[in-house]
Structure formats: structure tokens, C-alpha cells
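Please find the structures below.
Read the figures in this text as sums done on the coordinates, not as results from a lab. Source: prediction; values computed, not measured. Cβ atoms are built from the backbone, for glycine too; each structure is taken alone.
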Structure I
Amino acid sequence: MPEPRVQFTISFTEPHAHYVDVEMDVTDFDEKMLDISMPVWTPGSYLIREYERHVELVEAFSETDRIACEKISKNTWRIQAPANKTKISYRVYGFEVSVRTNMILADRAFINPAATFMYIKGRIDIDCTVKINLPEKWSHISTGLPRIAQNRHVFYAKNFDILYDSPLELGNQDIWHFHAAGVAHEFAMVGGGNYDKQQLSSDITKIVEEETKIWGENPNTQYVFITHNYQTGGGGLEHLNSTVLGASRNAYQIPSAYKNFLCLVAHEYFHLWNVKRLRPKELGPFDYDKENYTTGLWIMEGFTSYYDNLIIRRCGFFSIPEYLDMLVNDFNQVYNRPGYRIQSAALASYDAWIKHYRPDENSANTSISYYNKGAMLAVALDVHILSETQGTKRLDNVLRSAYQTFYKKENRGFEEKEFQTLAEAVTGTNLSEIFDAAHRTEELDYNKYFNRVGYQLVDLNHNKQELSLGIKIAIQEGRIILKNVERGSGAWDAGLNVDDELIAINGNRLDAAGKELEFILQHGQVDEIIDILVSRDGLIRTIHAPLRRSTKQQWVIQQKPDATPFQKRMGEIWLSAEI
């Protein structure tokens, strides 16, 4: 019995209205009912996005007649008595600026396959083709999918996991090519910008080759960078042999912004190995109908967040002080969120589906980012391994061995305990304290690790006497509106609420410039009770709130004045621009 075959054709009859027309031809499907589903999320972005909400006019046809088709769940349609060749047609609306959603315009389209192409229920494994009918004035297609023979508009995917991991940029993007680490790379720039193609190609070649050196091989024959340039933009999403980046079109000539863009490139390219191939067992094969929970994102995203800046240092784009400033930002991000006492790195990973992509006014009090906390744990592992092995091994060796073992040899995802066991075997070092810390809210003594390489974490605010209410405000139509209340602060204990309008303090009308509030904080006393007049839902009331010491921390990473020659040598290896 032949395997079912799926052929997609996409067209753009109304791109100006943000629609893509999809035809799905299913051949040799020998069942009484054909169920087709739209994914509800996209790999790498751990949030149920309900892509099916943008689907319209689902219809089914045999070669001669219409076939009964009904929606049976939020993202599934059932076709009764499918023909040997069944054509399903539907339309998808796309008008959202992000790296993970469709954006269809009169002059171009970004197609996220998970938000566009349905799959046969239970048959993610079958291969498929995608034919693209470009509008008359569109010239280019950029995607990691291979073309079929010499047909530049038809592409092939071995299965739907690969299809859903291969975005398409269609239009008149600026395209150029370069080779790095033996791999052909394509750059597709959308939206203009003041970028320098030669400089980008040269700098990104260094990044590609530095990362390939860590992992021991580059698994691709081609790779595509799709960059969307906006007036103000950022973010990225990794794919199997491509990535989609967001950038600010006129920031490429600003040194700090350009280096940040290179960090983004380094981050997404590092995922080519770390998560796309080396991965927790829960992250593939995927269930596209629901959440795929894992506690391991602190390894996947956290380690990648540690390495993105480190790679830029190794390439020579960051000086040592610049690199340390980027690294310590992870500590400041975590320690200035009271949520670090509530949520561990592993729990933050598990809760990504319900917390990370859905921040609210209380998020800082209840959660942390597995990106930042994972990077903190990664640097502890790296310098610990480095010092314990006297500079002969580091986290690089662990990743390369894990890639070879779990992906290359066994072709499977790993359990976290397996990853730890392998790391300890490769390095001959006990790493349990750090791996255990990923599952606890009690903090590591990070100076215990930094000191081993001649550095130390210092909180510049440790002895400061600044006062704080523990609030963040915003000016809206001339009114001072409370936007965040810090857990444990005077405002928290007094019962100030988000969305309260602050009117006066101690009988003095507040001004939009914040001078009255600033005066109170500069001249008040610890535990002094101040009277705050607020409007809450239109009702006026007075809140009595105590002033407290500010809990804001300002960490820096400095050289340890009394570092031993061995510690200094370990620090030189850790921060070397040549590995």
C-alpha cells in the first residue's frame, strides 16, 4: 500500500489584505475519514498561540465533487469519505510583527509553516512538498527547505517536523551569500537598513567558525539568515538550518547596537546544535496539539545565552570589560526580580508555557527568566570545570561530548540526570551542587566559582542607604499611574495596587516629573510612614506606607585583588579571545 502524499500550494490573491491561500492535496490516503489539524504552537516559542484562529473557509473536494468537511475541535477538521486524491483549500490571515507569526503584505510575506500548513492527524512522519505561486512583482524565496530538482518554486520536506521548522520569506528581499565552516550561507535582509554586507559576512563567518569549533562539526550544507529590519526591532527564533531575526534598520552603524546584533546571531546559530539536535527528550518529536513540557530550558536557552556573549568575546568583538558587563547583566536581571526567591531555573523552564511569554504586572515578583538564570549556572559550570581540570577542559567539552553521544550516536533526547552524569564523566568533576541548584530557589555562592578564575561579584549598592517605596510608575495622559509593586516593599505591605493613580504624598500634590516623590525618598527616614493619596477606580483614598531601604542590586564582575597566579591563569584561559 503506497504511503499518503501531501502537496501544498500557496498563492496570494489578496496579500494587501494579509491573506495567503492554501491548497493541500492528499493522495493515496486509504482511510474512511481524514482528519487534518493546524498546530497550536511553533517549536522554539513555548506558548499556545492558537494559529487555527486565523484559518478561514476550509473546504474539501474530490477530483469531481465537494466532500463533506466539518470542524470537530478547535484546530481539527474531519473530511468524510476522502477520495484517492483529496484537495483541501483554506485561507490564513497573517498580520503580526514577530519572528513566529505570519506577516503578509502587498509587497512581501513571511510564512511560518506551523501557522500555515495543516497535517494529517497521526501522520507527522510523511513527507510533503510546497509549491509557491509568487505574485507577479515578487522575485525571491528564502528558506532552508531544499528545492526539488531545478524548480525554484517547489520545495521538499522529509516530514512535518522539518516543514514546521523551515520558515519562508517571500518578496524582494536583499539576498547575498557567503561560505563559513564549509557551509553555504544565505543572508536575506527585509525592510532596508544601513548594514554593510561585506562586514556582516566577515563578522558572521567568524561566529560560525568559532561555534563550529566548539561542537566539532557543522551539520548543515546550507543555512539561511532571514532578518526583518524595523524602525525599532529585536528578537530571534532558531530553526533546523535557518533563523529569523529582528533588528533596527538604522542601528547597524552604532557600535553597541551592532555588537548586540552579532550576539543575537551567535545565540540563534548556537541553537543549530543546542536544542535543534542536542535536546531534552521532551523536545521532539513534538505534539503540535498541546504543550510539550520540560524542565531543561535552562540548559537549552540558558547555556546558549551564556555562550552568545562568550562567542563574541572569543571572536574579538568584545573587550574583556565589555564581555563582563554583558555577563553580569544576567545576575542583575535575576537578582532585581523578587521572583528569584520563588521560582527555580527548572521550574521557570517548565512554566514557560504559562508564564514566560505571558508577563503581567506581578511577573517580577513570582518568576525569573530561564535564559538569565541558566546563563548564571552555565558560567558556574564553565569556570568550575576549568579550575578543577587546571585549564584542560571546560563546558565546551561537555557540550561536544553530549552532542556526539545523544544526537550523533543514539539519535535521541536526553534526561537531565543523564546530561549531568555525562558532564561529570567527561570532566572528572563533581557538578551536583550546580545541577541541584537549578531545581532550588536557594542561591549558589557564585563568588566561590568566580574566585577560582581570579574574579569576584561585587554589589555596588551593598552599603548604600537609598530609600524606596518599591514601585514603578508611568505617566499616562498627565497622570501618575502605578505599574508594579515589589514584593516585600513598603508599598506591597501597605496595599498599594497596580493601576492606582498617585495624586499626592504627605499633602503635597505630585508632579509628573516626579520631583515631589524624589524629595520624599531623599529626605525621608527608614520606616517613616508617608500618606499617599490615590485614586482607585475613581474613588479617592489615603494609603499609609512605610519607607524602606532600596533592595535594588547593582552587580559588577571585577578582578580579585589577591588572586593567585593559578587563579589569574585560569581567568586568562576563561576569557581568552583564542580558544
Structure II
Amino acid sequence: MSEAIPDKYGVLKSVFGHDQFRPGQEEVVDQIVGGGSVLAVMPTGAGKSLCYQVPSLILPGCSIVISPLVALMDNQVAALRANGVSVSCIHSGQSRERNIEEWKRVARGEADMLYLSPERLMTDRMLAALNKVRPPLFVVDEAHCVSKWGPAFRPEYAQLSELKRLFPEASVAAFTATADEGTRVDIAEQLFGNDGKVLVQGFDRPNLSLTVLPKTNRKAQLLEFMEGRKGEAGIVYALSRKNVEETAQALVAAGYKALPYHAGMDAALRFENQERFIAEEAVVMVATIAFGMGIDKPDIRFVYHVNLPSSPEAYYQEIGRAGRDGQPADTVLLYGLDDIRMRRQFITQENTDTEHQLREHKRLDALLGYCEASSCRRQVLMKYFGEDLPPCGQCDVCENPPDRVDATEAAIALLTAAKETGEFFGANHVIAVARGQDTEKIRQRGHDKLPSFGSGERWADKYYKALLRQAVATGYLKVDMQRYGRLVVQPLGQKLIDGDGAFMMTEPKVTKKEARAKARKRKPAPELLDDADQELLAKLKGLRREMASALGKPAYIIFNDATLIDMAQKRPMTKAQMLDVSGVGETKFERFGERFLEAIN
């Protein structure tokens, strides 16, 4: 391949059907082709795969691509083969005979790339075999898994730090969409001893709108959001398998094409649901975080979280699956005190050292700060990743600045009630004491005799729940999971009790009518095509679905949506015109082009 197509533009056009690189891609390609190592931090949908696939077709020999998921490998390999690239893949989902045949192609020098999992790569046998073929490049996808400082550390990835020692003449190219500065430094040190470049393209995805809402009724809030979205594809993330099943059933009952996806399902059904989501129109996938990595579906119009994610990194990665076609897409996050409690519990129950747990608690704190932001949400999120941006004007806070009120008196009543009850009780009991409620638990413990009893009686229960959530998010109170979710007053809270400082709070919505009046007005995605083009696009999608079904492959392996949209606009009549469509290379044309030309003509 390298002799036939020696330059990056030739590979880009003839193999992948693109006239130019996207922003940020070319610098990464040049670094790798020049023999240097690189860590590229690029937002989801920026085209990371092309950054190592193009160099792999230019460099002599077989490059090794290390990928964490079998489904992700299979999809990438199928897409490359559809483009006429000679690529091998070895993993546990294939028979031993198939894996042996795949390796033989590498040994004979017939493959430009070999996809492997980190576990299979770092065996003595595989490393010895690779020593004979001397790969020019090792690609580490999802590189945040390498760093012990990151939230997604995987021990099998840590062994990859041996690659540079074992293959000193090979380049290492690492890719991730989510890594803060500390994690980036650690990845570069682990993989290539900082002897290479770290290229950060930026994290902002300006086409995504950001909304965070306090959780009142998860099901009702989701169904209200879904009104008018029957024609849209989206992902709804839930924390537990039970939540996934219940949410999917609620959407189906309301007339939406919703499918569940979680690790407890039969693998074949899970795969079938994933394929339907990719190939069919307007499917809503309701899933745990097990779903999403490697899903190449550009027209996901929304990502909705009914539970709090684990960290800003996880949240950013999950919302990053929306709007990869560059068109507007919505993201909504619901969260409540129960989510905070559950997330703290997960961290303390992890079988990890104290230092790791402390880092995870701090990450969760950062996400809570984002949820309770009273200034531009995008600014808060991007600042976490080390980027300074002006206010975005299109998050919920920018569009509807929240009403901020001085809640110092109410906060002192609540914090004092937590303190006087011995920091031994959870949210409901502490609120009941502050509000002076007559409950058996309060009478039994004599808490109706405390000075704080009833000191906050003039504020409603709903008001206190919002105040408590914000006090936890901003560090005045802590939910102590090692003590069964008891509320513990923090130094900042003690200062407030002592009369030092003020507690400003975002006022909770009083009525549903008010909440609706303040709800964001969604900007519809601009119509790229007129009616005639839309009609042609629907026809082309139908043809693609039929061909994909015959091949037993995902639809985007043939052509992705962006290519079909370009085709519907340009209406090519000849081979030369078809090759001018973005995403149509020589091999793709030979395999599929004539059928699409017929459909257009």
C-alpha cells in the first residue's frame, strides 16, 4: 500500500473519499508519519480514527491498533475493509482457526493494520511474534485507561508502558477524548516517556446545548422532554439495569421506538438492539454506561441522563455521542440528593486505595459544581478540562439565568439541626428537625427539645431539599457514606453557623407552570435539504439499509449519514462526480457506487 499511495492526501482521497483533513487531524498525521510519538486529545466526533489509519497506510509494515472492546474493533475493521484496506483482527470473539488465519496475513506482510486488545497484545507469545514483524507504529485507543490518575484506569492498560522499551524504533500514538492535565502528563510519561508531542485540539462541542435539572419525577420529566421528538434518535442513560428496563418500557408505552441495553441482557439481544439503533431511524436507546463506546452514529439528536454520571470525564464522554454530524443536539442531566448518595457509596465500596477514592470524590465534587453552576455551564465544564471560554449563550443558565436568593437563615437552621442531632442522621430527619415536624423518630430521640427544632419552620420541604442538595454540592455539608449517608457539617458550614459569610442559593421552581415558563426553548436543527433532497435521502437510506442487511453489517459501513446527505445535495450522475462526494473512495465506489448512482438517476 505504501508504494502505491505514498502521500497523506492521496490516501485521504482515494481510500477515505475526503478532499481535506478536519481541523487538528493533519498535525497528528504529520507527527506520526515523521516517526514521532504523540498523545492526541480530541473531542468525540473529531475523526480520531483517521489520524492513525492514514499513517498506517503510509508507513512500511503492519501497525498495531490496541482497542478495548471487541464490538469497537469489529466495527472499525469492517469499515476499513469496506474502504479496501487490508486489515487483520485477533480477539476472543473469533474462533482459534480464524485468529490463526488473521495472524498469517500479518506474518506474510499482507496487512497494513492489526487490531488487538491490550490483554492479547501483552502476552509473551504475541510480543515474541511481533518482534519478528517489527511494527512501525502502536496505536493506543481510549488512552485515558492507561493513567492511574484517570477515572477509567484499567490495569491491563498499565502494561502498555512496556511497548517503548520492547520496540524502541516504533512510534506510539495515543488517543482520547477526555483527559485533564494531570492525566495527560501521566499518559505521555507512561507510553513514551514524554519523548513526543501532546496535542490538545480542544474540548468544546459548541453544537451541544447543556441543561441540568433538579430531579422531581424522573419519568414525567423525561416524557415532557420527549414531546415532539418522535422522529429523533437519542440515548437515555440510567444508572441501574432496573432503571433501564423501566424507562424503556415507559417510552414504548408513550409511543416511542425505545430499546434497552445493559450488561445483564443476553449478548445476542444486546447486539441486535445496538444494530437497530445504528441502522434504523428515530430509535431511542435506553442504556447503562455499558453502551456508547465506538458507536458511529452521527445523527444522535439528544443525550438524556436520568441519573448523575460518575465524573466530568464520564459525563463529557457520554454527551459527546450526540450531534457528531455538527448539527444542534440537546443534552439534559437530572440529578438529586439520592444520586449524590449513591455515587459516594460506589466510590467507598470500590476495592481501591484511599488516594484513588479521594480523587474520585474530588471528581464528583467537580461534577456537582457544574450541576449547581449559577454562571455559564459550558464555561464551568471547559474550565475543568483547562480551557477558558466566553459565556456560550446557549446553555440553560445563559438562556434563563437562575434566580439567586440569600438563604443564609434557612441554611443556618438546617446546618445547626445536623450539628445538634450529632451528625448522625440523613437528609429527611435533619430537614424534619429544622422544620419542627412532629414525628415518632424525633420524639423518641428528644430532638423536639433541641434549640434548632422548628427554627426553619417557615420554609417548605421542597425548598429545603433544594437547599440541602446545593449545600452538599458546594461543600457546606458532606454525605458520609462510610456512616450510612449521615450529614456532616464541613468547615465552610461551621463558619456559616458562626456568622461568617452568606449562603446564596438558586431558588427552586415553585409551580409546574413556572417551571414550564422557564424551560429552554429548543433550537431546531437547521434544514440542510429541501423537500426533494429529503425524499432522495430517504430513498438512499432505504437502499443502504437493504444492502447492509444483505451483507450482515451495520449500515454506516456502506456510507455514513454525512456521505448520503452530500450525495442527496450533489446528485452525482457519473463515477467522477460520485468520487467527488465526501466519504466515497475508489474501493467504496467499486463495491457500492453503481447501485447508488442508479438510485439517484
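Things to note:
- When FRET efficiency 1/(1 + (r/R0)^6) of positions 366 and 430 (r between Cβ atoms, R0 = 35 Å, to 0.05) is computed for each of I, II, the one that comes out at 0.60 is I.
- Answer label among I, II for the case where mean count of other Cβ atoms within 10 Å over residues 46-53, calculated from the coordinates, equals 18.2: I
- Structure from which 1.00 was derived, FRET efficiency 1/(1 + (r/R0)^6) of positions 190 and 238 (r between Cβ atoms, R0 = 35 Å, to 0.05), options I, II: I
- Structure responsible for 37, 23, 18, with semi-axes √(5λ) of the Cα gyration tensor in Å, for residues 230-453 alone calculated and labels I, II on offer: II
- Highest-scoring label, criterion being mean count of other Cβ atoms within 10 Å over residues 254-261, among I, II: II
- With respect to relative contact order in percent (Cα under 8 Å, 6 or more apart), the largest value across structures I, II is given by II.
- Computed -13000 for helix-only ellipticity at 222 nm (-39500 (n - 2.57) for each DSSP H run of 4 or more, over all residues; to 500) - originating structure among I, II: II
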